[in-house]
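Trainee: So, here come the structures, one by one.
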Structure P
Amino acid sequence: MQVPLQAVPNQTLTVILDNNTWAVTLKTVEDTTVVSLTLNNTDLLDSARAVAGALIIPSQYEESGNFLFLSSNNQLPYYTQFGVTQSLVYVSAAELAVFRTPPAPPITAADFNPIAALPLRFAPQGYL
């Protein structure tokens, strides 16, 4: 879902997404955009540098969703291009779950075949 941004250098907006209240603050520092995020009145992120195509919130804290900037040619987000060639997108927790790698199954004794041939370098003397 696209989050509406204005083409102004500093802005704070509050949006309700998936029954959570997000406060998104974007500030321009020289030629860089920094992002601060608050989820349900709890600060999650303070002045992180915005980059295109990368999730903003570290993965261990994204159980309520995440955000990313989309831009043409992966340019750094800059306020003059908000709504033109750049946008902020919310990715829900359900959408993130699709991309997570499932945990590897545990290795058990059933995974080993005691009758299998040994590699040559591990073969005992006289082994055929």
Structure Q
Amino acid sequence: NGHIIVVDNKACCVFIFQPNGKIVTRFGSRGNGDKQFAGPHFAAVNHNNEIIITDFHNHSVKVFNQEGEFLLKFGSNGEGNGQFNAPTGVAVDSNGNIIVADWGNSRIQVNNIFLSISKFN
């Protein structure tokens, strides 16, 4: 839809802007709840226009709808499949897989739409 998503790491929130710069919505705050962030880093958008945000210090990935309403979270702190240690980058491929750069574990994890985990070391 042409909107621009800005992740504000310091304020622990996400802004969505129209192309002309007018703000559409802002969501998130500092904390560890579902609608909160502790160092959000990157955003990606899937084919359903859902917004996927990596939450660095909460060691998780959170998914929101385009209005900023929380949908789901996956991941926890650790080294196992589906766990993260400071996730940073995120992308979505043409099949809807969520690709997460797991910085602290020095790996990439690929999460399919059913949230089963693949791991590449």
Structure R
Amino acid sequence: MFEITGVNVSGALIAVVMATGYENPLTSVHEIEKRLSVILGNSQATGEVLFDLLCSNGPEWNRFVSLEIRCGSILLDTAKIVDEQEIPAQILRHQRDVLRNHPEYVEDSVLTPDDVLCIL
């Protein structure tokens, strides 16, 4: 399960894909590509997609992963871990707000009860 948000920040980042449960959304790459083309209004999108894997990986060093998308296809071999300090503050705020507005996401995740309390 995942949620996709288009991003309006400068640079190559065009969207954020958030895990909304314990399953890693990277197992659904083709579905993500289809939904991105609808959300972005462009089946040939090119740029960077940020994956927020908090619900599937926990608050670990590999929470954020970026992948390139070229001509609408996500390139798995471009995956790189992104440090939270490198994420624009407005994106971090948005991610936090989504989780607070959807407690079911963190409740159906790998997060411990203490982690859930810190988020909500």
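No value in this document is a laboratory result; all are computed from the given coordinates. As the structure is a prediction and not an experimental result, all values here were calculated from the model. Cβ atoms are built from the backbone, for glycine too; each structure is taken alone.
Trainee: Given a computed value of 1.8 for distance in nm of label points 7 Å out along Cα→Cβ at positions 21 and 53, which structure among P, Q, R does it belong to? Write down the numbers at each step before the final one.
Mentor: Numbers: P: 3.7; Q: 2.4; R: 1.8.
Checking each candidate, the match is R.
Trainee: Right, something else. Could you tell me which structure in P, Q, R was used to calculate distance in nm of label points 7 Å out along Cα→Cβ at positions 5 and 77 as 3.2? Before the final figure, lay out the partial values.
Mentor: On the way: P: 0.5; Q: 2.6; R: 3.2.
Derived from the structure labelled R.
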